Structure 1
């Protein structure tokens, strides 16, 4: 039995959609008929070899895709889910080097060791569920690490993307004063999600604008896009002594900020099934809205992948197979 899958045969190769065998579940695994899969920057970084363990043999051919929503269609001995259950979640980056079956396909396999999965509530549609795991989970984890208090000021650089869309909402729920850095055309979008101030990075110098409005410094920053030169040279000085700084692209230097008692982290999200269930509860209760979603059919995977590599995505890109 064959299926369509978006895969690579070697690092650096442009992924392509092709026919591949449907993967069968082994012990502890489930086979998932994919309904929807979100596109994340980690996918094209993996294709370039960024997640390859040094000296390890990577399991090619390799199907890309981490976030997924779908139905369990087969289960191996000892699997945690039953045939017929609707599930969602994400493949674990730490397992990427030993599990070649990703979610950019009609079917994938997963286990507790290779993915964080939860049952999808009926009130949460598959497309919205697929848009949650990596970005929503990262936002939850960042907010717990930053722990901004009522009335504190939080700068979010990259506010209109997937992680930023969720951080804005979670921060607003805590009555945090949020400064969003986004393109001018995204001003209304980030305002609607909870931003109190919006800085258009196309027309304004972000550091100068923040410093003019907040001369005593800000309490916390989460930078989702910038490299180390910008984060350490321009963004970190905006944080008051004793504040917090988090980067998801490993652009901070915690030791260099210790003399100002600024707590800094290069944040690496570790997903669990419990996190997935928590995200589902937040969305179904209305406490969290799914990020703005743009959908593509699996046959349009090339277009979605190219859009992701542009680095200027508003909300989430989601592939559908149904």
Structure 2
């Protein structure tokens, strides 16, 4: 089977160079490997916030906003550069030119796809950012590298954020609904190309951190934001990290649920999350809850924190609920 997105690299082409922890966000946006989609790599799309953060280095950003590990973040970016050097097309718009002309904000949505072993299940990853940014560098691309090393197909979703970059001026349901529309469109794209990309969708999983956790959790509900409402079967598992505002409604049909969070997280109500876990279990939903005493909010893979290694436990949980393994 020929992959339409595998373009042989020319022998004379010089491989694109790797980034470092000292690279700035401007370096990432302007990197030649990411030509045409560099703005989709970084958390902020445009405006004053983007201009302020472009001079920041990856190393400086990590302690500024969370406990993310700079080396892990750069490794995720360099993993994508390596794919481009292999001739892979890694970025795919979600909407057509006509759809974007009718609704210009849809231009901000896209999908990064990383092929795994033929026929292996798909992991769809949505980073956090409070619906005012999408932190794929911290909570998307490192996950893609780790999951792809295990043979999985991985898609990292770049969903739309609040229109003016300020969630407080938006109805709280509005940015979630927009992101949910993008998630559904991503699933449609993956379904359309499942044969060409050799993706296993029967036992797919959805992964989300912070706001991304709230987004993928809504995909498991029976309501209008759920997979069934969009014509898809629910995922084999839902995997979240510090998932923010509790979601709902949920019932016994909610997929098996994995969650990692830290007791000292000051940006979410861990007590409310405890209640959600208890409610899911009371409905008969299989839940694995890894709650650490420390780690705060925004630790990505957990490298260097008490949550280190959570992704391996999440993969084991997925495999326990997957026919493909």
Structure 3
């Protein structure tokens, strides 16, 4: 008897969104210690755009077909021998590990149980897919890397995007005075998220913004300019890489460790259950909610990639897996 198959988003060459297509691949079974999840939705993240275009081919390799998909929501479908912490039928969210690569854009995905958390009660499974990557990144950036404290001034650059919108909400929850930097069309949106000040980055120069205790950058460019906005003892965290000028980007981070005002910290998230559970608690307390721009069907994943590349997203683009 033929092995069962499933739908998955694939690409056979590097390129634009048009290279993506929905194909069929063998449906995985959970190995010992793994969990099989029936995927209900996933989000589109900038790292997947880089992988699809070939700009991160040193990490993803050149073997095709390749897959996409970093985070997901769904229900536990089966448990491998020895897998603990979840039960069949649980509604979960999670993120595939770095070593296993992108692969959640499919009908099923297998993961280690420590990569899973339970979706907060009452949260729609599709909308919940807006939070695993962005929410855990924001928690790590503000709580763990920047140690944001109540009463401090926080600047969020790229505030309407995935990580940015989560950071605005968390900053407000942590008791900071939040300034959201975004484009004019998104000013009202970031205010609804809890920003105390919403600023159009195209009409206000960085020098006019004042000084901040913490700067969270989700853009990756002009790091030295925004580092100058730090107060003594200030902290700057960036979660984006400027691949158009990698030498300048690395130089800004390296220079910040040697001289000048404030060190720039960069990290790439790799969350586990404890962090996903922390995120769920913030949602449960009403401190964070998923911000969804548009939900695309699986067959229109390429359109979701195209929309993210075009810019101007408010929250997250999600893909629903029926």
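Rank structures 1, 2, 3 by FRET efficiency 1/(1 + (r/R0)^6) of positions 95 and 295 (r between Cβ atoms, R0 = 30 Å, to 0.05) and report only the one at the top, that is, the highest.
Details: 1: 0.65; 2: 0.25; 3: 0.95.
The maximum falls on structure 3.
Ranked by FRET efficiency 1/(1 + (r/R0)^6) of positions 87 and 199 (r between Cβ atoms, R0 = 41 Å, to 0.05), which of 1, 2, 3 sits at the highest value?
Details: 1: 0.55; 2: 1.00; 3: 0.30.
When FRET efficiency 1/(1 + (r/R0)^6) of positions 87 and 199 (r between Cβ atoms, R0 = 41 Å, to 0.05) is calculated for 1, 2, 3, structure 2 comes out on top.
Read-outs throughout are calculated quantities, based only on the coordinates presented, and are distinct from any laboratory measurement. Quick caveat: nothing in here was measured; it's all calculated off a predicted structure. Cβ atoms are built from the backbone, for glycine too; each structure is taken alone.
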